[in-house]
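Only the coordinates and a few stated rules stand behind these numbers; no lab work does. Just so it is clear, the model here is predicted, and its values are computed rather than measured. Cβ atoms are built from the backbone, for glycine too; each structure is taken alone.
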Structure P
Amino acid sequence: MSSPLATPLASDDAAELLRRHSLRVTAPRLAVMRELADHPHADVDTLTQGARASLGSVSTQAVYDVLRALARVGLVRRFEPAGHPARFELELGDNHHHLVCRSCGTMSDVECAPGAAPCLTAADDKGYSIDEAEVIYWGYCPDCSAP
């Protein structure tokens with residue numbers, strides 16, 4: 001799935017996104033954003049390892065703090081497929097869903113069905129004002145389903 005952000009995410013672009021959302025530009029925030037651009041669907045351990053590789057040292061708690069700050073302003077999206085640790089990706093406002101392989105755990109983006117956020121129309125909304133839907137498709141990737 002294409003993204004409006006260049007991959008890898010340039011530090012200047014990441015810094016501008018942070019400023020635009022009234023967040024301070026810090027080395028851990030920039031490192032985590034670059035990792036998210038390079039590794040969509042990454043878990044905290046993967047993001048921490050990548051941030052450490054670029055910064056030398058950063059605590060796991062610092063990465064959680066960065067993710068929480070980025071999610072609070074809408075720059076990061078968190079999703080948690082059953083049986084997997086929470087995954088994170090840059091929020092691109094593109095209304096996409098995820099495919100997860102039951103065998104190897106590979107995750108891929110898939111566009112929402114055509115139309116203006118059709119998944120936000122529930123058969124019976126029970127009076128809720130729905131503003132988000134999370135859809136995860138489960139199956140077997142081409143490599144795992146090959147004979």
Structure Q
Amino acid sequence: MPYRYLEDIATSDAAFEAEGRTLEELFRDAAVATSEVMVDTKSVEPRITREIELRDETVDGLFFDWLSELVYLKDAESLLFSIFDVNIRENGGYELRAKVSGENINQEKHGLRADVKAVTYHMFEVKKTGENWTARVILDI
């Protein structure tokens with residue numbers, strides 16, 4: 001599994017670590033982990049697609065903004081996602097272009113879980129370890 005939940009890190013929040021061979025894999029897997037905190041993603045069909053473009057000077061900032069954007073879209077547009085196609089380019093900073101697919105929240109259809117309010121900076125970390133990228137995230141629920 002490309003991510004694992006950390007039960008002993010945060011008792012009233014949700015914490016996870018994600019790993020990927022590339023930044024794209026890391027960002028995709030962290031998006032899945034974040035979404036799985038909110039909903040059973042198997043119940044979310046790819047009916048609506050949104051394009052997301054983000055830029056930041058640091059990979060940490062881009063990663064934080066990426067996950068925060070997914071939480072924002074859940075809150076502002078009542079959208080949940082299950083498919084994440086992520087492309088990242090380094091060009092004097094980091095640029096993300098992603099297509100995410102999902103559908104509007106339907107309490108009768110979706111296996112809703114926790115309501116993620118925000119990504120936090122507490123113990124937040126993105127780093128390259130050997131050949132892989134790893135991240136640790138705590139979500140405020």
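Comparing distance in nm of label points 7 Å out along Cα→Cβ at positions 39 and 55 across P, Q, which is largest?
Top value of distance in nm of label points 7 Å out along Cα→Cβ at positions 39 and 55, among P, Q, belongs to structure Q.
Determine which structure produced the value -10500 for helix-only ellipticity at 222 nm (-39500 (n - 2.57) for each DSSP H run of 4 or more, over all residues; to 500), calculated from the coordinates; the candidates are P, Q.
Traced to structure P.
Thinking of P, Q, which structure, once semi-axes √(5λ) of the Cα gyration tensor in Å, for residues 31-86 alone is computed, gives back 20, 12, 10?
Answer by label: Q.
Name the one structure among P, Q that FRET efficiency 1/(1 + (r/R0)^6) of positions 23 and 103 (r between Cβ atoms, R0 = 30 Å, to 0.05) of 0.20 was derived from.
Derived from P, not from the others.
Kindly point out which one of P, Q the value 0.35 was derived from, the read-out being FRET efficiency 1/(1 + (r/R0)^6) of positions 63 and 127 (r between Cβ atoms, R0 = 35 Å, to 0.05). Don't skip to the end; give the middle numbers.
Numbers: P: 0.35; Q: 1.00.
It must be structure P, since only it matches.
Which of the displayed structures (P, Q) returns the greatest value of relative contact order in percent (Cα under 8 Å, 6 or more apart) on calculation?
Q
Using Kirkwood radius over Cα pairs in Å as the calculated read-out, with 15.1 as its value, let me know the right label among P, Q.
Values: P: 16.7; Q: 15.1.
Going label by label, the one that fits is Q.
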